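Trainee: Take a look at the structures listed below.
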Structure 1
Amino acid sequence: MGGGASGREALLGGEIRMEIGYFNFNEATAVRIAMAFGHESGWREIEECLITSSAATVQVLLGQAFFRTEPPLILKIKGLQETSKAPKFEVKLASARTIFHPKVWIIESDIQPVCLVGSGNLSGGGLLRNVECGLLTSGHAEVISLRGWFDAQWKAAAPLAKTFDDYLAKYQKINAARKTVEAQIQAATKEQADKEATWRLRAAYKMAADYWRSDEGKAEVVARESAVEQMRALLHYPSWQFGVDEWKEFLRIPELGRILLGHEQLTIDGLPQLRNILRSLPARSMTVA
């Protein structure tokens, strides 16, 4: 795990999992997690970090809205709650009086408490795959405020024993119907993505065609054709009787792209083998259109 955060840092893209690894759980004294919903796929990404942390307590507050939180995840954390001693796990379902929609991490530490407030839920998508955005902060005022907010939400939530059975029954009923709808949603989403990919591909073709028709593109074609002739000359194609100096000049032809010249000596040491390989290639494989 990395060290604590300093100030505020914006987190973009599918990097939330990496930034959670940025927290130093080995120095944590307490962990508070508030999520609109949680999936087992997300919990798997953080479970080991939490179980092996130095935190005295790990509180996980999960939303009931839309029945997106998976009951097996609740039961898994409940199992840790019943068996763990250090850290001591606690799990609750947030009050259902209003839609609970936060994504908040509060990592307490005697050295530097940090908080992450963002858009990514406790799921494989939220931690790994989706484009998410969050703010990582160690600001004293922000940490104090978020801690107070979490504790108020935790206090407002009923004990799990009073909410889980009813939540489970409704989840199972809704989930059966949800699977059909989600299959349609996923198919429609893929169709949208495919249409965008087709549009972008056509746009890329047009940009490429416009470029190669431009004066700049035509000049590049001439430069590349000249470079090919220079390559052939330096390597003495098709006899391949080139020496070290010619090889060094060959590596510096800009049309080859970026060559790591720091490894140049390694290639020089292997020139005899390279020449033998080149001589074994059919002449037609070296034709450049």
Structure 2
Amino acid sequence: MPSRVAQSVWISVDMEGIGGVATYSHVMMQGVEYERARRWMTDEANACIDGAADAGAKRFCVNDSHGAMHNIYADDLDPRAELLVGTAKPWSMGQGIDGGYDTCFFVGYHARAGHRKGVLDHTYASRAIYELRLNGKAVGETTLNAYLAGYFGATVSLVAGDDATCAEARQLLGRDVVTVRTKEAAGRFAAKMLHPSKVCDQLREGASQAVATSLKPMTAKGRNEVELLFLTSAMADMAELIPATRRSGARAVAYGARDYLEVYKAMLAMVRIAPSAVPPEQS
């Protein structure tokens, strides 16, 4: 019996895991190669939409999930998709995931902060977070956002990024998740690249396969605790101001609850308040 094709797809697109990207000059707005990386980012989003639509998907939402979150060229994005764009979205990388989508794609994703060899590895805020743990285990954005998708009943059927990211996705989501390796990490600022056009070809094929893949949503059961280890104790001082947090270490603050959405929001609040501890001349 053939698998039911997902009719609606929510796509979170980050930049560090995009094909061709390896350095800060690609991912920072002031970088000399940033405009080129924006093009690759838009092309990869379009490839996913194209492949999923060819397989029968009908509704698409793309959430620009990198940095200030206004990177994708809106006028060049496939018109079949709606675009979530803008600074300080309340749910950040997860904005719009509660819109009743059948499945989610994580595109341009990267390894967690502290990975031994992942291109531009970090978790949400490289200038604030040394490591982020969920229930005592170091995790990255793939894990955090997969559980958020599951909270709203959506699966994650495709993850694209470097080899470290793809391995993390398979370990978390199982062998049936479609992974698209955009590059092979040689270090934090180095990678062996596929040509961007080949990456897009693989994303079209992967997206077509992903919308017909039978998966179960990832759901965080029971009480969950997120712990953020910051770069400085002053950042932890700021994060600890959020009610119901607990100071779990000299540079660490934790928050626990049975409702995963509450945990996710607390994590975002800590990520946003912690950098306020940095003096203006150092920011």
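Every number in this text was worked out from the coordinates using simple rules, so none of it is lab data. Since the structure is predicted, the reported quantities are computational estimates derived from the model, not experimental observations. Cβ atoms are built from the backbone, for glycine too; each structure is taken alone.
Trainee: Where is percent of Cα pairs over 28 Å apart largest, in which of 1, 2? Show your work: numbers first, answer last.
Mentor: Details: 1: 58; 2: 32.
Biggest value here belongs to 1.
Trainee: Further, regarding this structure: Ranked on distance in nm of label points 7 Å out along Cα→Cβ at positions 35 and 235, which label among 1, 2 comes first with the largest value? Present the calculation step by step, with values, prior to reporting the outcome.
Mentor: On the way: 1: 5.3; 2: 3.2.
If we compare distance in nm of label points 7 Å out along Cα→Cβ at positions 35 and 235 over 1, 2, the biggest value is for 1.
Trainee: Of the structures labelled 1, 2, one was used to calculate FRET efficiency 1/(1 + (r/R0)^6) of positions 75 and 123 (r between Cβ atoms, R0 = 30 Å, to 0.05), giving 0.95. Name it. Intermediate results must be reported in sequence, preceding the final value.
Mentor: Values: 1: 0.95; 2: 0.40.
The read-out was computed on structure 1.
Trainee: Of the structures labelled 1, 2, which one yields -9000 when helix-only ellipticity at 222 nm (-39500 (n - 2.57) for each DSSP H run of 4 or more, over all residues; to 500) is computed from its coordinates?
Mentor: Details: 1: -17000; 2: -9000.
Value -9000 for helix-only ellipticity at 222 nm (-39500 (n - 2.57) for each DSSP H run of 4 or more, over all residues; to 500) corresponds to 2 out of 1, 2.
Trainee: Tell me which of 1, 2 gives 21 when you compute relative contact order in percent (Cα under 8 Å, 6 or more apart).
Mentor: 2
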